[in-house]
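For reference, the structures are reproduced in the following blocks.
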Structure 1
Amino acid sequence: MPDNTARARRDDMPQESRRVRLSRTFDEDAELYDRARPGYPPELYDDLVELGVAVPGSRVLEVGCGTGQATLPLAARGCRITAVEAGPSMAAVARRNLAGAAAVEVVTAEFESWPLPEEPFDAVVSATAFHWIDPAVRVSKAADALRPGGALAVVRTQHVRGGTEEFFVEVQACYERFDPETPPGLRLPEAAGIDGSEHAEEVARSGRFAPAVFRRYERDLTYTTAQYLEVLRTYSGHRALPDVARNGLLQAIGDLIDGRYGGRVTKRYLTELGVSYRR
């Protein structure tokens, strides 16, 4: 099979024609999302402190908080957080998870239409959610929400080459069989080859931020067959497949893991943090 690494799209660049529809799939099973998604590496929060984003007492606006996986660690570092989440089911789970965090308010609203409060925020944080916000307004509205010198912190996650590498080569046959949009011979990119420049360029085009500062983190997470299939069920592209195709795909992947990999696979994640300070 050819190696299509050079042509591989980032995980977090949905086609604009599908962006809204795919973004709404997460709310269909918020409990599964909360249970299966792995959260973020501890080093990321240490860097948010170092970069002046997660400062005790700072006012933070979180865009797309999901079920609160990034919100809770930020609250534990003393931030006062207003978390905006478009999905009512996701927001409900977030409120439950954050019930013990007194300085957190979860608002059910779309960020694009949510009226900004008069008092500006010290930081705007968005973890694996910024790419679902309308690109015509996300950077400019984040700037509007911030005080001068305030920080926009965007966290992005990519699946990269590593872990049980042979499994991720073999599994492409399952995707090619059940998902017609899968490019033939697709291969995962190396972490070093992931290009995050389009985010830096988008922020720069606004003219309202200083150049972005980036941090990167790689980690391997091991899943049983059942755990890995649960993770896949949280992904928008999998959820958007017709039921027959999705069920067939998950069955084929489960059979592959059980039959050739002893019921366990390891996936390598690249997490990227980009911080930009408002002029």
Structure 2
Amino acid sequence: MKLISWNIDSLNAALTGQSERAEQSRAVLATIQAQAPDIVAIQETKLPAGGPNKKHVEALAKWFADYDFVWRSSVEPARKGYAGTLFLYRKSLTPKVTYPEIGAPSPMDQEGRIITLEFPKFYVSQVYTPNAGDGLKRLAERQVWDQKYAAYLVELDKTKPVLASGDYNVAHEEIDLAHPKTNHQSAGFTDEERAGFTNLLKAGFTDSFRHVHGQVEGVYSWWAQRSKTSKINNSGWRIDYWLTSNRIADKIVKAEMLDSGDRRDHTPIMLEIDL
């Protein structure tokens, strides 16, 4: 199977926008389409509570004609048009779809952050992990989220192996970002967030990229959009992951970042696994 995950930072902008960035986003969609993946996980869709509108559905049908899709948007009391996730999967696949709530601090469970697909022999789950926020104002809630999310994946793993993907909003080790020394108090690289990710892996999961590539440096999945030179200088962070249950890690064939050209922000990540 080939699976791709991407934080799109507004599905509406990518599908219907006219800006230079929208064109760059559509170029990334073309890159994803060319890979002919079995499953595509999309985070930060920023769609309204009612989900994709007619234009979005028509555009998705054009880009991914052989795929069905399911979505989850932020709903009250959470902010409108915030976060959100979407799965595309080949029409030949018929997963059972769930939209779990994990008992996270309010209103995180209403922000459309997790969708899980259940197949006969495994799960595929995606997450858009809450950011600790400016001034780390949401760090305490984020720590609770990390605990609840890990417990959720562990419960899935008791039944059958798990493939979990998404924007985890944390660079795990110092080699996962270009400037670790100046970012220890930055959201996404605090000791607390890194420990949360360590605990997730210790609960029985494998970081597929490190499994394949070892301690390679300088490979990232996100570059600050606000900095015009972040990508030119490869001043990035690796905060997007494909995780697998430890017991199927030996079935990983490939784990890599896809090229998103000049577009800053997230780049898609791909997992190939022989299940």
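Coordinate-derived values only; no laboratory data. Owing to the predicted nature of the structure, the values given are computational and were not obtained by experimental measurement. Cβ atoms are built from the backbone, for glycine too; each structure is taken alone.
Observations
- Given 3.5 for distance in nm of label points 7 Å out along Cα→Cβ at positions 24 and 120, calculated: source structure among 1, 2: 1
- At a computed 66 (percent of Cα pairs over 17 Å apart, for residues 104-199 alone), which of 1, 2: 1
- Here the criterion is Rg/Rh (Cα atoms, Kirkwood Rh), and among 1, 2 the highest value is seen for 1.
- Which of 1, 2 yields 24 [relative contact order in percent (Cα under 8 Å, 6 or more apart), calculated]: 1
- Distance in nm of label points 7 Å out along Cα→Cβ at positions 32 and 192 - highest-scoring structure of 1, 2: 1
- Calculated for structures 1, 2, distance in nm of label points 7 Å out along Cα→Cβ at positions 112 and 128 is largest in 1.
- For log10 I(q)/I(0) by the Debye sum over Cα atoms at q = 0.16, 0.21, 0.23 Å⁻¹, for residues 216-263 alone computed as -0.50, -0.76, -0.85, the structure of 1, 2 it came from: 1
- Given -10000 for helix-only ellipticity at 222 nm (-39500 (n - 2.57) for each DSSP H run of 4 or more, over all residues; to 500), calculated: source structure among 1, 2: 1
- Origin of the value 97, where volume of the Cα convex hull per residue in Å³, for residues 160-207 alone was derived from one of 1, 2: 1
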